[in-house]
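Quick heads-up: structures coming right below.
Here, each number is a calculation from the coordinates, and none is a lab measurement. Only a predicted model underlies this, so the values are computations on that prediction, with no experimental measurement involved. Cβ atoms are built from the backbone, for glycine too; each structure is taken alone.
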Structure P
């Protein structure tokens, strides 16, 4: 018999979608049901959007959940999970909604099974406000591997905002648990590297983005960066640049999507400046990685400590949600300033 549903407030701040995805992943993995209210209540378009309902239905599929309120515009959601079943899954987002976020939502729960799984997701692989495919494959997947979560990602077709139409494939192995991490210090900078990609665009866009980034890093710090340029198959035109700072003990990554009217040189310079600001600050990892590690920390049975250059509202919202599912978690530091997150043992 299903125990009492955990009550989750989906209204506070800017992290409504992040709260939802965190709750879905933890619910599926722990077997605890939840009821979420006031979903994105303070947004111009409140309630669930298409990418949110896709995440709900995908998570329900992997664990046979009973759901209520899973429709666009819904302000409330009920999710009652069953047992997770590994296998091969295909999930489709009709819009340019982030395929990467949907993949992140289901991969950690699937890893708790005793058999491997494969997940194909269509939608946006490079969209604003979401981790791009390259961020997941080159940065997030490496970080969670330290927690025993082994994920292999493949870009089958790029899907740039606003058209989408991309496709990614993720293969996840059974979780080697327990494991814990302490990412508190960076250590020395080992290298700066990255990837610049452009598809169905004229004018050597990928090379121009990469060249501008390399020039800014050299002029500012005499840093050399090895940036690969690629042109993947894509459903629509678009470009993206990711730069990574690899340290002895940690890593950070920063990326931007190409925009109409923004010169490739400007984009490359902006990404390089983001990385330089991180180098001048504190914290072991970038702010995006900090909140994206929280679910993996909660499910690893080892937990850990991570410091970051910026405590964000997203991170605070994720930590509150993790706590609702019975996992001790806290943040410290000033909002918008350096700090960190600690997640205890399950």
Structure Q
């Protein structure tokens, strides 16, 4: 390694040590999601450099979406890189969907679901404690902007979380979420490490690519030269605010919600003085904990449910359509009940 390249390598690897969870991670197995692009290759080289020997392993996971002619070359590159680093590489290949091609948005979503299903299954197979992905600060800025354009609340403005549960006992972690993409490219250049270029990253039919190559540069040129930093700051501040709200919601989940099989019972008297935003977040959190379908639940429905929590026993809404997932809504005095397929069989137990 050239002497002038050493500082770039040391700086990135030092940051990665600081950004990783504080526990002794050499004792656990880590699954690194590697596409072959600059970000994920830098993640893999960095993790390999900062790990210390221990019973845990670093395992490479590559998902071949089979959407491009070069996809097999990407897979071959990742396999060879893992072999050179002395790491096991697990590869899965997507099956080509039958029927007419999906629109770009549907294709992106389907690819994302397939990739995460693969990562969950592979983490389970290897007993991995962490699944590491290479999302960067640039990805975070694009995510915040995308959510602003689609419409979102404070939680959405906070962007991607640094860590979240992928399944029981497995944490998805994004250790490079505060690192800029240019820093990773410089790191690879200092190492003399090649990477793959994905031509689909330039295709404007994908929303993320239009944000990256059209809207963000336009905003930087015509409105704010530091737009990415401004979006990252907004995301960080929103995340701090959401943490406070999440703390309130956790307390209310314990104090004002009764959990039953396929049913939620809210005590409206405990919630009467709560801000409407907190109530919407409470409803969403409880809904998610039950594992009910959330995709079709729009803002207006959450708002109407919050209205029912705030209403007096006499003025609460009495007629509700069935919600997504066949969730029925009923108000019984000071109790709001959400239940799968209706609650007529359990009305007598509401006061228990």
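Side notes on the structure shown:
- Of the structures P, Q, the one that 23.0 was derived from, the read-out being mean count of other Cβ atoms within 10 Å over residues 33-40: Q
- When mean count of other Cβ atoms within 10 Å over residues 49-56 is computed for each of P, Q, the largest belongs to: P
- Distance in nm of label points 7 Å out along Cα→Cβ at positions 153 and 201 - highest-scoring structure of P, Q: Q
- Computed 0.96 for Rg/Rh (Cα atoms, Kirkwood Rh) - originating structure among P, Q: P
- Identity of the structure behind -15000 (criterion: helix-only ellipticity at 222 nm (-39500 (n - 2.57) for each DSSP H run of 4 or more, over all residues; to 500), calculated), options P, Q: Q
- With mean count of other Cβ atoms within 10 Å over residues 57-64 derived as 19.9, matching label from P, Q: P
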